[in-house]
1. Ranked by relative contact order in percent (Cα under 8 Å, 6 or more apart), which of 1, 2 sits at the highest value?
2. When distance in nm of label points 7 Å out along Cα→Cβ at positions 31 and 71 is computed for each of 1, 2, which one produces 3.1?
3. For structures 1, 2, calculate distance in nm of label points 7 Å out along Cα→Cβ at positions 7 and 39 and state which one comes out highest.
4. Thinking of 1, 2, which structure, once P(r) over Cα pairs in 5 Å bins from 0, in percent is computed, gives back 2, 10, 11, 11, 12, 10, 8, 6, 5, 5, 5, 5, 4, 3, 2, 1, 0, 0?
Structure 1
Amino acid sequence: MPNGTQPRPHRGVLVLVLGILGLVLCFPCGTVAWVLGGQDLRAMDAGEIDPSGRGMTSVGRILGIIATVLGVLGILVVVLIIFLTAIGTKVPN
């Protein structure tokens, strides 16, 4: 750090909680965990953030990735089901 200043505190707990919420409640929380976790890990590598929260940040980011992928797959399955249902219920002339 320039001028001998202390690095900012990490947000590992926040990223981890958002990752867990993304898996359990709603996947947009997982997307936020994925983005925040990636930003914080890059900042830790640059020495801008306290690296003591690297483990929690990494786990939260991974959970966020999993939650986002599962959420997107779930949306695709719902769209596919709606599409197939609409095709199957056409009324013949």
Structure 2
Amino acid sequence: MQYRITELAGDPLGGRTSLCPRCRRDLTETARAHLFSCVVLPDEMKLRTREVRDAAQRLIKRSQQNVDRSDVLIREAEAYLLACQQALRAFMAQMNRS
């Protein structure tokens, strides 16, 4: 079947786009594959499509790096908080003995 981009369905609650209007299957990968291999599309369009794909991949990689870095910072903050709590407990125990 052939659909125009404006005919494709969307799922605003699930955040999905480019769904088949009949079966709701995600057609994004199919559309991408076609754009990258279409012999009719002008070379300029193919080049821009690849540039957009490459930019998206860089953004995804950078986003994952940020997630990884935030996980490290959270663990460091939790360890610091635990150390402060232990120091406070030790100090309070020492004060109670005095």
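1. Numbers: 1: 34; 2: 10.
Looking at the calculated values, the largest one is 1.
2. Details: 1: 0.6; 2: 3.1.
The value was obtained from structure 2.
3. Numbers: 1: 1.7; 2: 2.4.
Evaluating distance in nm of label points 7 Å out along Cα→Cβ at positions 7 and 39 on every structure, the highest lands on 2.
4. 2
Here, each number is a calculation from the coordinates, and none is a lab measurement. Keep in mind it's a predicted model, so treat the numbers as computed, not measured. Cβ atoms are built from the backbone, for glycine too; each structure is taken alone.
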